[in-house]
Structure P
Amino acid sequence: MIDLRWLRENPEAAKASQRAREADEGLVDRIITLDESRRTALSSFEQARAEQKEVSRSVGKASPEERPAVLARAKALADHVKELEASANEAAAELDGVQLELENIVIDGVPAGGAESFEVLKHVGGVRNFAAEGFTPLDHLDLGERLRAIDVKRGAKVSGARFYYMTGVGARLELALLMCAMDQAVSHGFVPMMTPTLVGPATMGGTGFLGDHAAEVYHLEEDDLYLTGTSEVALAGYHADEIIDVSAPLRYAGWSTCYRREAGSHGRDTRGIIRVHQFNKVEMFAYVSQEESEAGHERLLAWEEEMLAKVELPYRVIDVAAGDLGSSAARKFDCEAWLPTQERWMEVTSTSNCTTFQARRLGIRERIEGGTRPVATLNGTLATTRWIVAMLENHQQADGSVRVPEALRPYMGGLEVLEPVA
């Protein structure tokens, strides 16, 4: 949610943000017009209520002859005040509905345009030349089945398409990855959290996941609860309606199972475990002051890169284009690992600076001189099931075995190589 005072004072900046997102800049004018109507209606209501109170106080002072007229005037004013209050509430509700359509204001420097307009910031690590090594790489599912690490057939039998089992060394590898990520987070001052995966509409909507992302969300209608697609949602709601101290950033690392409907993605990455309905993730989340948000965002990206170095993946970092940010983010950096069998880059981490957008919706503030103000929120992926796709493909060997990255070996009892099962 955008501060209305800021919007009134900076309409052109808001319109420029909408243009960068390839969104409707006329929405800004509609919000400002509705805000003016709301303030006019509220002013009329408050003036009439003040007059009503004054007339009501005069009833006791009126003479017997004057009292009937004064009482009639008081009653008429009371009825009028109710009408004006209803009009003010209606104007406020209309404004609230339209205001929620406005996405966060993008930060200067974010590439304008749609999903393909991102900018590559850097490449890290070399891409293997499998032809020079003398063999054709297998994809992650072939490897996973030979290792008896991934079972999508029985996943589909039990739950339907895009479900799977991680089995044997696959389950161990996933746990090793997530534990390594959690240990790294704790070493950098994050508080580990096991979060709820069902949240109410206020929390889901407050984080911005019931706008463009609504089709991705599983909704339990009977309970009016939502299955979260990231622990970001539960971590954002953790301090809802609170005044918190962010003189030092509050950092949480959430471990959760995540659920996504993957609506509209039919035919895309349906093989294996790239795009699935359920997966596990360790997510970084930070509450910071408004002034700290951009520097804090860069730190989350650095910690993501630190984790990618531990699993020894070649990757690139992109500055996501404004039209692909989603409603809450003002800037987003993605890290994309190389996928050898598809010869493309695949997103493995995403970190967003949501500035005050989520905190304003959720009522999360800090004390400042003269009052309070919204804090800023940051989030970033530290490890997720999808990483195993890139790890299996990039670390495979000619005999179908897979090398375990050194950083993960202590979490797997010292195991160095995952061997195919006959």
Structure Q
Amino acid sequence: MKRQQQIIGLISAGLIFPVICFVYSVKAQIVNQKNQAANYVLSQSAAERIVKKVLRTSPVIDGHNDLFVHFVGCQDCPKDLADYPIDVKTKGQTDIPRWRKGGVGGQLLSVDGASEEPKVEKYLEALDLLFRLQHAYPLDLEIVGTAKDTRRAMRAGKIALIPSLEGAVILENNLAMLRNYYRLGLRSVTFAYETNDLADGSDDKPKHNGISSFGKEIVKEMNRLGIMIDMSHISAKAMHDILDVSQAPVIFSHSNARAICEVNRNVPDDVLNRLKVNRGIIMLTFVPYFTTNEFSKWMKAGDDFYYDLKKKFPDDKAKVSAGIKKWETDNPAPVVTVSDIADHFDYVKKLIGVDYIGMAGDYDGIAFTITGMEDVSSYPKLLIELARRGWTEKELKKITGENFLRVFEEVEEKSLTLQKQYPPSLRKFSDKK
């Protein structure tokens, strides 16, 4: 992950983007060969007509976006709105014109201070930036806190921003902090990005064998408040533990099916089957290294090489950057196509049904992209692929936004019920038993 963050930083600084563009342009020559394996039932033009119709009435609600890395997480940060305007095409993967081109009507936006040691002060500054974004682009953006507000904003032609938090460390194991962030607009929390006091991360050494006792209390309080519990990034055992406790539907804001791509970050079938019972949603993500085993193996080899370079040149970032750039030139990344990510949609649909699937780009949080899906304008390409495979207009409307809105509404409804049943929790983290 550190390697990925460094690459994103270099892209943001404009240092390696031309190299990546060249590599992808060469690899694109074999994309059509891979896509020919799909069993299409519609022509391209017929699929395009269906997708245009779908997006007119059911815009995309995307599960995860890291736009904030360009304001608070890059090498020359912090920046402000004047330094990185988003009403024009940016050098990143996200901006308003491309959101519009992609048919996006809603966005779970990761609002993060992006600090090595997360601090409340930095998070509050990030929240302030979010509200100033809304103020700067009032005709395009609106922060929303309910499913009803999301629908209203989209009907008004705006992009509804749903504040999310990727990693619960910033909560500081404090339930009062969770409640205050809810009052400021927070509506979704990734339970653990890496192992914390609440839960085990997907790729860390287990600390709790799932979630901790206090983690269970956080689940209960998030249910009571109406905050969506995001199970991306946590261990499979932690996924099961949360499903044991949560009384409201949960989400995977940006994860894929482990049966197709065998990485810990993805969701195993037994969890997917329980997700259906829970009435939650998995927002399948356009991340190459969560999409194919070939790419994930390539990524791991690159990570190993990167960390070896870090040990060899601990105080020379330039040599590390040059070394990893050369490795990636000498070892081209495997091609990942729209067809590859569509396979995840087909698989999950067959396993648990279309009612529990959404979409997530993870744009600006990824250094590598699926060929043909390089930014937030790309959603129609996936929808066209699915339509050609036989997905109906009704099914496409569900995955673009209707399924997510149903989950959002059910989380709200459960919170109203639970607020009548018990008061806010006053438990302190020191009460571990």
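Taken together, the values in this text are just the output of simple stated rules run on the coordinates, not laboratory data. In this text, all values refer to a predicted model and were calculated from it rather than measured experimentally. Cβ atoms are built from the backbone, for glycine too; each structure is taken alone.
Compute distance in nm of label points 7 Å out along Cα→Cβ at positions 69 and 397 for each of P, Q and report the one that scores greatest.
P
Suppose Kirkwood radius over Cα pairs in Å works out to 21.9; of P, Q, which structure was it derived from?
This figure was derived from Q.
Distance in nm of label points 7 Å out along Cα→Cβ at positions 45 and 405 was computed and gave 3.2; which structure, P, Q, did it come from?
This figure was derived from Q.
Which structure, out of P, Q, was mean count of other Cβ atoms within 10 Å over residues 101-108 calculated from, if the result is 20.0?
Checking each candidate, the match is P.
Of structures P, Q, which gives 50, 36, 25 when Cα extents along the principal axes in Å, for residues 149-276 alone is computed from the coordinates?
Going label by label, the one that fits is P.
Quick check for you: by distance in nm of label points 7 Å out along Cα→Cβ at positions 93 and 413, which of P, Q is greatest?
P
Quick check on the output: -14000 is helix-only ellipticity at 222 nm (-39500 (n - 2.57) for each DSSP H run of 4 or more, over all residues; to 500), derived from one of P, Q. Which one produced it?
The value was obtained from structure Q.
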